Structure 1
Amino acid sequence: MWKVEYLKAAVADLKKLDRSQRIEVFNKINRTAKNPLPKSEGGYGEPLANTNVAQLAGYCKIKLLKLGIRVVYRLEKNEDKMRIIVVSARTDEEVYKIAQVRIK
């Protein structure tokens, strides 16, 4: 299992969720942390790409469809670390805009 770390801003994101949402997000992150590599490498992560909205090539996302929430994370393969960048609603690509700001 990969070590999961959260940016301070991502912790604040989680605190904005209600208890049941937070539990569901933590469960999904923990399941993904067992093999967070991109799907193309046999893992659970969905790779992101560079778009007009954000330059997120090399990052992955976790989708929680029922909640309408996305989690953006980056892998640090040399340390087996999964760094959570943002936990937010997918509304109008907002989660990706926030991630772009946080990685700079």
Structure 2
Amino acid sequence: MAKKRTWKPTTAGILSIIAGAVELFCGVGVGSLGGLISSLTGIPGLGAVIGFPLIILGIVAIVGGVFSLRRRVWGLALAGAICSLFMSAVTILGILAIIFVAMSKKEFE
């Protein structure tokens, strides 16, 4: 019997990918401007300390979004949705992605 396919995993995947791209872009920007940030704050390596985790979270969110679009590996799709929470500008996208992935668990292989 074929599984019913709804819009929820697709929407969650798109939201995770968008939020992950924003996190990745911001992480690269903060990491690139690390020298300037360090000189302004007096804390050495501050740009890398903030930028590197954002890059990692963005990559996981994008990968999780792709897995959500394909309806494979529910745990990774959920992890990607959770990782899309950590950028304050797109937190609502992460919250919605988590809700939609959790609601559509039965559609995943």
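Nothing in this text is a laboratory measurement; each read-out follows from the coordinates by a stated rule. A quick note: this is a predicted structure, and the numbers were derived from the prediction, not measured. Cβ atoms are built from the backbone, for glycine too; each structure is taken alone.
For distance in nm of label points 7 Å out along Cα→Cβ at positions 23 and 47, find whichever of 1, 2 sits highest and give me its label. List each step's numbers first, then the result.
Numbers: 1: 3.6; 2: 2.2.
Comparing 1, 2 by distance in nm of label points 7 Å out along Cα→Cβ at positions 23 and 47, the maximum is at 1.
Can you spot which of 1, 2 the value 36 was calculated from, given it is relative contact order in percent (Cα under 8 Å, 6 or more apart)? Of the options listed, only 2 reproduces it. Identify which of structures 1, 2 gives the largest calculated value of distance in nm of label points 7 Å out along Cα→Cβ at positions 15 and 39. Looking at the calculated values, the largest one is 2. Here mean count of other Cβ atoms within 10 Å over residues 7-14 was derived from just one of the structures 1, 2, and that gives 20.0; the source is 2. Among the shown structures 1, 2, from which was the value -24500 of helix-only ellipticity at 222 nm (-39500 (n - 2.57) for each DSSP H run of 4 or more, over all residues; to 500) calculated? So the calculation was done on 2.
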